[in-house]
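Please go over the structures that come below.
Nothing in this text is a laboratory measurement; each read-out follows from the coordinates by a stated rule. Every value quoted in this text rests on a predicted model; they were computed, and no experiment measured them. Cβ atoms are built from the backbone, for glycine too; each structure is taken alone.
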Structure 1
Amino acid sequence: MEIKQGNQSFYIGNEENSEAEVHFVHVGESRIILDHTHVGEHLRGQNIGQQLVKAAVAYAKKEKLLVIPLCPFAKAEFEKHPEYQEVVG
């Protein structure tokens, strides 16, 4: 499945009606908040949510942004992956 980058999200499907997405909001110039993750029922159990969070982390690293993982799923992923701690802010 191809993960695409939208204006404020990484998603599968199309941006307006995604099948799965992690949504973020810019806070100032140096931070993003991961505020929502959704994976459609038919895609669950395929690590899609994990891949979306990973894409958001890669984006943050590339853009030199810090991440505030407020979404419970994203927060859990950050707790499972110590390597994500370098972008927590």
Structure 2
Amino acid sequence: MSKEFNTPDKVIYVCTGSKCKKKGGKEIGKTLRDIIKLMGLKGKVEVVKTECTDRCDFAPVMSFQPDNVWLHHTTEEMAKKTFQDHIIHSDKMP
């Protein structure tokens, strides 16, 4: 018997291509995963690491879906604020 395949309500894509990773993308993704775990949102909100998004001049880059909100030159503070705005305070709260 195989495991059930669950689809999250919200997905945060974090670029971890070489330039984004070098500028903090990987650490920001880890921070968001930690927040998701602490808030009990695991399975409802997921962070997905992506390879290069071809937006290297704007590194680090991330996207909050399904709201289609893109961040560039992202700091940890920006990511946390956007998480609050588009995950926690969203009208489509998981």
Note: distance in nm of label points 7 Å out along Cα→Cβ at positions 35 and 67 at 1.7, derived from one of structures 1, 2, originates from structure 1
When volume of the Cα convex hull per residue in Å³ is computed for each of 1, 2, which one produces 88?
1
Of structures 1, 2, which gives 24 when relative contact order in percent (Cα under 8 Å, 6 or more apart) is computed from the coordinates?
1
